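These are the structures in question, set out in turn.
No lab work stands behind these numbers, since they all come straight from the coordinates. In this text the structure is predicted, and so the values were computed from the model without any measurement. Cβ atoms are built from the backbone, for glycine too; each structure is taken alone.
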Structure P
Amino acid sequence: MHFLFKQYVRNHEITVYDTNELYGEKGNFRVLQFSDAAVQGAMDLHNPGRVMFEYPRAIIHLMEFNNPDFEDAFLIGHGIGTIAGHFAKKRFKVAELNETVVELSRAFFGYDAENVVIGDGRLILEGEREQAYDYIILDAFTDKGTPRHLTSKSFFGMVRQKLESGGAFIMNLMGRGDNDSLINAIHTTLSEEFAYIKTFLLPSGETGDMKNMIMIGRSKPIGFQARQMAGFVEFAPRPGHIITD
């Protein structure tokens with residue numbers, strides 16, 4: 001492991017390093033990681049255009065399958081710019097709370113689009129016009145998980161207003177499947193605003209372990225091809241409570 005950057009920013013240690021092995025795969029990889037060992041993004045240095053992780057591959061498939069001709073997307077959470085970089089010919093607006101993350105994505109991961117705004121994603125999205133976006137994507141985490149103000153009924157209602165009539169809202173989440181009260185609550189709260197919802201998880205570890213999850217809400221039916229979901233499988237959360245601000 002070779003460190004390229006290591007610094008404490010807002011009580012978090014942020015590192016960028018090169019490694020010859022990542023999650024058991026041999027190669028030449030560059031990684032952006034926070035102090036809690038949470039990898040925020042990774043690049044295959046031999047194939048920079050490769051989408052390394054399962055969840056962005058699944059999100060990209062959902063976007064391409066449900067609206068291949070989409071034009072405008074709003075993304076909360078930048079990381080190294082994987083999703084926005086994949087759709088370089090589309091119009092993306094990206095909200096990122098941490099300016100250092102954006103600087104690192106440019107310096108070490110080759111992100112060169114001038115479409116990132118520094119600040120709280122909810123506040124930035126509130127300033128956008130109604131029906132402005134085909135997709136709104138939430139990929140933001142703290143050490144406590146997805147920020148609560150980005151999972152409330154009022155936030156989901158505002159998201160729906162910012163989407164065009166056939167638009168979709170996609171969330172990257174962590175949870176324990178249908179035994180997770182927060183995931184159940186997010187699903188129930190999202191159901192208050194969107195007629196169609198699908199939830200997927202990436203099976204891993206033992207029952208009760210934290211798993212990567214994706215939730216999508218839309219006013220129209222949602223399609224996907226299972227073989228293109230990068231290992232994510234559909235499941236149905238249980239009823240939960242409504243999350244309020």
Structure Q
Amino acid sequence: MLKNKMTIEHMNLHYGDFHALKDINLEIKEHQITAFIGPSGCGKSTLLKSLNRMNDLVEGCKIDGLIALDGEDIYGNNMDVNLLRKRVGMVFQKANPFPMSIYDNVAFGPRTHGIHNKAQLDDIVEKSLRDAAIWDEVKDRLKKSALGVSGGQQQRICIARALAVHPEVLLMDESTSALDPISTSKIEDLVMELKSQYTIVMVTHNMQQAVRVSDQTAFFLLGDLVEYGDTDQLFSTPKEKKTEDYITGRFG
């Protein structure tokens with residue numbers, strides 16, 4: 001029986017008067033890849049960003065209900081937001097390496113959390129870049145700018161940067177949408193390898209990608225969670241007519 005890593009119960013999110021997410025109930029299983037699919041503006045990225053409180057930065061955003069990590073309310077008074085973001089890392093849609101060397105990009109998080117020993121940092125940087133399947137491509141240019149490599153390589157450096165602080169959960173917001181097919185395929189292979197160590201939640205516009213890599217899929221429409229279940233089942237025999245209409249291309 002797979003353990004729940006994150007649990008969402010009766011969660012509502014408002015931006016001012018706009019009700020963006022409506023009574024969401026969802027269990028995210030440990031060491032599984034959960035995909036969020038649905039048309040643009042349906043709330044999937046909004047929900048993803050709620051899982052590590054990135055929405056705290058948005059003015060007028062109000063959340064009620066429960067989002068728990070290992071049973072602990074992440075919006076509770078005792079939750080240290082910096083520690084939460086260390087445990088729940090994020091990779092964004094567009095690769096966003098810092099304008100510094102590849103080494104410093106990956107070492108940034110560990111340094112922020114108090115690791116300054118050079119040998120220790122060297123180990124973390126190498127392991128993170130290896131885990132992100134890019135070590136062999138960049139090991140001879142660690143001191144060069146991370147902005148000087150291709151988009152696909154930049155995105156893997158950003159994944160390495162997220163892994164360097166040893167998160168438990170990795171959130172990926174359309175992380176391959178700006179990449180070519182070869183880079184996309186590398187990152188999909190990588191994500192499938194990483195799930196043995198991490199719990200992964202990915203927002204994707206690409207339904208084929210959800211089918212290829214995810215274990216569970218959640219389909220959102222206009223702020224509602226329409227259907228959630230095993231990916232194979234959801235795509236082969238959806239329970240909801242709206243899900244079927246979306247995955248067969250009748251709308252979206």
Subject >> Structure with the greatest value (metric FRET efficiency 1/(1 + (r/R0)^6) of positions 3 and 155 (r between Cβ atoms, R0 = 30 Å, to 0.05), set P, Q) >> reply: Q
**OP:** Compare mean projected area of the Cα convex hull in nm², for residues 11-130 alone across structures P, Q and report the one with the greatest value.
**Re:** Q
Original post:
From P, Q, which structure was mean count of other Cβ atoms within 10 Å over residues 75-82 = 25.4 calculated on?
Top reply: P
**OP:** Please state which of the structures P, Q yields 115 when volume of the Cα convex hull per residue in Å³, for residues 59-202 alone is computed from it.
**Re:** P
Subject >> With Cα extents along the principal axes in Å derived as 48, 42, 36, matching label from P, Q >> reply: P
Subject >> Among P, Q, structure where helix-only ellipticity at 222 nm (-39500 (n - 2.57) for each DSSP H run of 4 or more, over all residues; to 500) as derived comes to -10000 >> reply: Q
**OP:** Of the structures P, Q, report the one carrying the highest value of relative contact order in percent (Cα under 8 Å, 6 or more apart).
**Re:** Q
